[in-house]
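So, here come the structures, one by one.
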Structure 1
Amino acid sequence: MTAQGGDGAAITGIGLVTPLGRDVAEVFGGLCEARSGLRRPPETHPVALDLEVAGFSPQIDPASVMPPTETRMVDRFIVLAMAAAADALSDAGLEVGRDVDPARVAVVVATGGGGLETFEHAAAARLARGRAAVSPYLLPGMLFNMATARIAIKYGIRGFSSTPVTACAAGAHAVAEAYRLIKGGEADVVVCGGTESPLHPTIAAAFGNARALARGWDDPAHASRPFDKRRNGFVLGEGAGIFVVERTGHADARGRGAYADIIGWGATTDAFHPTMPRPDGEGAAACMRMALATAGLAPSDVGYVNAHGTATKRGDVAEAAAIRAVFGDGGPAVSSIKAVTGHMLGASGAVEAAASALAVCGGLLPPTGNLADPDPECALDHVRGQARRGRVEVALSNSFAFGGHNVSLLFGRASTARQREVRLAG
């Protein structure tokens, strides 16, 4: 069920910056313990009046991940991506130019909103003080493609580069593109993933006014409740997830093991509504079936589904219906990590892909936190209470987005000669 020979798409490096921390072992351990990374905004934070609870990632000094002369007016979404990319390349033990031809390396880093906060500050300065108040550093500091571009510049990467912008499916689209580039022979290595920094007042106000956010919870750790009867919205979070995806033969040639392989993907469009999913989950189900078809697998081959699971009333019901339509009533184990990370929008698909790959590698399935009373309309084999141990050959990760974008990714056991181990912090 995994790719054979030297043409598999092997994940040899992972970098994460999340509300649970930055170290891969710490993050995966927190997911498996259902340890919440959600908290109330500090009173001094700009979103303190607009968000009751949020997922804040660690603070990172921009000068620690890029030249100090390049840090002027750089949006946080770029800084998060640069930090995660540095960790992923270090984790893979890969140096561009030494270990791989720069022309055979690609970069695909997605975002949903890019540098909207930086743009908003510049717009406010222009309205208050006129044209001269707009910095010449605005565009390289906020454009959607600048996380991709700056990673390429820092590491001398000269192959294909792109930036998917498909809202909450963007990070998963980037991982799918990496698979396509490796399998198509267009790259030996792809640096891919997603990044998002949406914790600023205008974005918070927009989601709040749309009644999409969790509200009214005394304990912020209880606010995000995917598939639970008491769920009342998602929790906004920030972060980044970056992979080093490598052709199996290339990884073997330099003696590097992998966590897991990307073995299939699917993408569909609901064509239904700008923000709401199809109630019957038809588009999502078609997406999962497409992923299985690209991998040559049957539904019974999948042992775990990392759900999109945002904790919205309609979204969870539609996804549960789609999962049942594909896998039947006795389907695979299912969980959503958004209960403890919040919803990182364009970064969520990449971070959840990492959780899925690590679940395959480590044989440990993270539970859905706060799932005290499952909604009967979301009937599935939920992993709840504690992590579930057991060998899993194939995991599927779902990402669905405003605009009707659906992406499903499949992960299988690593086809490299050596395999990485998952060590949990503590």
Structure 2
Amino acid sequence: MADARLHSFSPSPLDLLEELRWRGMLHDAMPGTADHLAAQQPVSGYIGFDPTGVSLHIGSLATIMLLVHLQRAGHRPVALVGGATGMIGDPSGKSAERNLLDEDTLRRNQEGIKAQLEKFLDFTPGPNAAVVVNNYDWFKNFGFLDFLREVGKHLTVNYMMAKDSVKRRLGSVEAEGEQRADGLSFTEFSYQLLQGYDFLHLFRTLNCTLQMGGSDQWGNITTGTELIRRLGDSDAKAYALTTPLITKADGSKFGKTEGGNVWLDPTMTSPYQFYQFFLNSADADVPRLIRVFTLLSQPEIEALEAEHSQAPHLRILQKAVAKDVTIRVHSEAAYEAALAASQVLFGGGELSSLDEATLLDVFAGVPYIEVSHALLAELSVVALLSEATNGVIFPSRGEARKMMQAGGVSLNRQKVAPEQMALDTPLLLDKYFVAQKGKKNYFLLKLV
């Protein structure tokens, strides 16, 4: 069931494009789109999602929000999971052909994606209930010759080659410093025909008259509108709307970390890591992020921005975005746990409250040391923090004693003194110590 807050604000259809515009979510729209949204209620609009992974990521969330706003305006969102097109791979924004996935893998990925979409869209039966479709269902029995006769003959090679996604792959140099593209296979070249037919099929079967997506999808989307114009009746009209790709202020891709994508699946990106990703957003990026990824109103956002500008060090905007998105992607309980975990490094959270996965997340960037469990009974605190940890924490017992005398050493948040011989500090989860040296130097010790 979708979050109840999805329905807390419902602009009229006339306001939908304006809502997207002030949020910075409107890149382009075909002429007549605003009038079409105002004249027909509800309009069925769709976005395609590529099932190359079992989970969507933050980049996908920006386009999910297009469907969310469409539904909040009283229209019907259609989410297309590309079971067929996922077997080929969209060349848009890619410099090389991707590996093709087998049907079983794609089916598993589709189920994971559908479950995630259900967190954002309302599927309760009604005129604007969300719908999930899979284009494999109409392509699996569509023969190659039939496809060429029904679809291929209606678009010229010249038309298809004029698309930016194709031109960039036909031996062009994308940007200074990048390698020359390695061409485009016929498989990928045909992708725009398949996506165009998706739009035609949904137009015929669901009266879907609007396709939305990222700005890199404009060529593929307009291929669909062209097919509908050529193969529909004289009154057939379809429309396109795109949103800007999310990039950071420095132009780099948003949603990437050193470890890769930030996923919506908690087993792939933990709620703590997810929360931290938004919490650590740069001041230059967060005004856009709060508009794209939250459902806060314009007055609410502007009030938060004014408050943030008075005390940027408090990271008011970052905290607002991180809270809102973490709750909607995961849950309020997951947010509370992530918040508690994020406070651990600042002394405000209890180490014992963390489960193992969160403990490892919190201390992912600190030195990790394994210590023999068999030696634990024989070690003093000084020995543990010096030679038993190979000098990583302290190079000698003398250095350890000196800082202990100054009160600068703790194990699992308990201060230790140099005269303390017995190692009686309770373990975390029966196998971990968190050692702290001074205010900012942490070490994670695991007994093995």
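Read the figures in this text as sums done on the coordinates, not as results from a lab. Since the model is a prediction, treat every value here as computed from it, not as a measurement. Cβ atoms are built from the backbone, for glycine too; each structure is taken alone.
When volume of the Cα convex hull per residue in Å³, for residues 229-268 alone is computed for each of 1, 2, the one that comes out at 158 is 2. When relative contact order in percent (Cα under 8 Å, 6 or more apart) is calculated for each of structures 1, 2, structure 1 gives the greatest result.
With distance in nm of label points 7 Å out along Cα→Cβ at positions 85 and 125 derived from the coordinates and found to be 2.3, which of 1, 2 does the value describe? Source structure: 1.
A value of 25.5 for mean count of other Cβ atoms within 10 Å over residues 301-308, calculated from one of 1, 2, originates in structure 1. In terms of FRET efficiency 1/(1 + (r/R0)^6) of positions 45 and 189 (r between Cβ atoms, R0 = 30 Å, to 0.05), the structure with the greatest value among 1, 2 is 2.
Could you tell me which structure in 1, 2 was used to calculate Rg/Rh (Cα atoms, Kirkwood Rh) as 0.95? Answer by label: 1. In this comparison of 1, 2, the computed figure 1.5 for distance in nm of label points 7 Å out along Cα→Cβ at positions 61 and 341 is attributed to 2.
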